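Trainee: So, here come the structures, one by one.
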Structure P
Amino acid sequence: MLYTRLIEMNLYEYQAKELFRKYNIPVPAGKHIESPSNLQWDKFPVVVKAQVLVGGRGKAGGIKFANDQKELLDKTREILSMTIKGLKVNSVYLEEKLDIAKEYYVSITLDRSKRRPIIMATTSGGVEIEDVPDEKIVKYWIDPVIGYSNFIGKDISFKLKLPDNESKQFQAILAGMASLYNDYDAELVEINPLVVTKDGLIIAGDAKIIIDSDSLFRHKDIPENAAERTELEEIAYKRGYSLVELDGNIGVIANGAGLTMATLDGLTLKGGKPRNFLDLGGSDDVEKVVGAFEILKIAKPKGILINIFGGVTHCDTVAKGIIEAKKRVGIDVPIVVRLSGVNEDEGRKILSDNGIHSYGDMMDAINEIVKEVNKQ
């Protein structure tokens, strides 16, 4: 889901490969570049890779090859001028071109349904794992109490039918990935492709790491600015709001990340298209509500859905904030509110007196905002 960015932080490829080196996972020689000035590289051909936190950069032209210094400078400038899926490319990663014989895939991620990490590996690398037939994927669930052991690597290598020289290298890489996954509170550690060179060496051709953002206080070596924000997300961040921009037309304000995500799911279920994820938190401060509306106005939604469950938050105060925001910010699109909890009756009366639909049930409010937006 797009709004998982709120609780997970993607690392750029160059950052992920720095961590790979720390855990003795072989990677090609590489160099991170933010400006083409004084750009030098010794060994050609070289791969120039756009550093953006979205998939599909290759198809978008964000990966190019250079055979000499002039080509390298031209390709670097070209990629740095690109925007990929709405994100400006601010840096590139230069990397030696590998002499590829085979491509594998391996990852460690969290299987939420089984509440334990899962290792997935296949000899059909270089494509999205979803495109690989299930029978070609080896899966191994790690017992969270026992943890990773060398036996797991041997078992997976055997099931993949790797040759002896590849098996030993693969096992060492998998052990490093498991240590990294645990040490950095990762949600995902993925190598695709895991390259086997014509010399028989196994090297991480690419690297993807996603870290639980709630654990970042434990990892001071991970820079705060590793996650990219859109222009609107940056505005919200600087004003103290948790916001993720989406591509729909219904602005969403809710209090609490779980309730906000449930609201997005409910909208999607009923055919609505969320424009954003905006978590108001536990605040019932009028100015906080006004500020949220100011941000949503920039997003230009066709309707606004507000979902408030009042525990610490008082519904009547939120209602006053909504009325004040509508007056001050100049909102001219339909507003539908779900209020439930402390002082909900008072809050709904305030809204009703000011011509704003309000409900006690979330799905009733969702149905109403979807209907209002579909009228337009």
Structure Q
Amino acid sequence: MGALFEERKKNLIDAISFREPDKVPVGVQMSNWAFAYAGVRYEDIIDDPDRVVETFTKHLRDFDFDWAQTGISVPIEVYQALGSNNYVFTSDGCCIEHNQTQIKYMTVEDYDLLINDLANFNAEILPKRNGEIYQKPFGEAYEMFKNAARKALQNEEVTARIQAVVREREFITPFSGGDTPRYMSPFNSIFDKYRGIVDALTDIRRRPEKVDEACAVLLANTLKGPAFTHPKDHYDPYPMGRATCHSECFLNQKDFDKYFMTPFRDHYMQFVEKGARYYMRGEGRFKQNIEVMSELPKGTITIMLDKDDPFETYPIMKDKMPIACGITSSLLKFGTVDECKDYVKKCFDAFAPGGGFIFAQNEGLLAANDAKVENFIATFETAHELSRQK
């Protein structure tokens, strides 16, 4: 990487360290809307890797981002090859939807199977409930598997080529984790992978002892990983490790502390104490829990606000947790160019002085109608213009 990359890296570290950077880092969180920006439907070109890369990376070539968290959301072609309906294209041909109504999650009775033998449950029991491949004769299933493997290799190549453009443009790619282990609470795995949204939240109320046992098993499995068995002596704050806050927006403060904060304090603070930092995409609303998080050491977690109003939340975060915001999905989708520009200016005026601010959307762009192209262009042109002003 060259001098531009190093300059952007320094600005990012300065910003999350509450030092006023020479340039406020301006970045994008981009998924499948990139195809809509390029004027194509992903579903129509998915079998043409060259065209997929060319169209998806148009936004990366058109804008001079400081940082970029970007990529195709899900390797849907692999799921399709395996006969799985876990992910489906929506009507716009760009967005890929997690088709939770079709997924066969674990039942209440399955908790003991997970608790007693997690490896077998993950490898044998749960996968065989989802996917046509497991219902086919061996020969047919083998052909499906080979086709899925080819699709997976193709997807891996596309992903690598997209990231190559990111590197060529010398964009920072934070939030990937690097040597800093990603933090996802054990309960979030139950919520996302094992039980689904509704049943996981019901289980907290009706069978908390089983949830707690399962969380303990999942955490113990995480602690067997190399990050914990062979920890480093020092962690550079770039790239920041990613912290997932997904299920937690549905939890009350007591459960948030139990299922999110306690595992983080007990097992991940060791990395923070050695220099690691985390970036958390705060999905949904969790203003009520930010005060608890503000008790962590200064700058531990940079928070990207989603549904919470940053101007209401900032007084709690100020001088404690860096804030990532700058434009809302509703403005990108429904606002005017002037309304987008005005909101960007308001954010820079409120949050940029003194550091602790990086520019980001409140949501990644997935669907074709997630943003008007003219609003997207105006937003990032305005942000770059303001980012160097003292």
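None of the figures in this text is laboratory data; all of them are computed from the coordinates on show. Computed from a prediction, not measured in an experiment: that's the story for all the values here. Cβ atoms are built from the backbone, for glycine too; each structure is taken alone.
Trainee: Work out which structure the value 13.0 belongs to, where mean count of other Cβ atoms within 10 Å over residues 230-237 was derived from one of P, Q.
Mentor: Label of the originating structure: Q.
Trainee: Starting from the value 23: which structure in P, Q was relative contact order in percent (Cα under 8 Å, 6 or more apart) calculated from?
Mentor: For relative contact order in percent (Cα under 8 Å, 6 or more apart), the value 23 is produced by structure Q.
Trainee: Another question about this same structure. Using the calculated result 8.4 for mean projected area of the Cα convex hull in nm², for residues 46-125 alone, pick out the matching structure from P, Q.
Mentor: Q
Trainee: So distance in nm of label points 7 Å out along Cα→Cβ at positions 38 and 86, computed for just one structure, reads 3.7; which one of P, Q is that?
Mentor: It must be structure P, since only it matches.
Trainee: Suppose you compute Cα extents along the principal axes in Å for every structure in P, Q: which one lands on 65, 47, 40?
Mentor: This figure was derived from Q.
Trainee: Of structures P, Q, which gives -12500 when helix-only ellipticity at 222 nm (-39500 (n - 2.57) for each DSSP H run of 4 or more, over all residues; to 500) is computed from the coordinates?
Mentor: Q
Trainee: Given that FRET efficiency 1/(1 + (r/R0)^6) of positions 182 and 198 (r between Cβ atoms, R0 = 25 Å, to 0.05), derived from a single structure, equals 0.45, which label among P, Q identifies that structure?
Mentor: So the calculation was done on Q.
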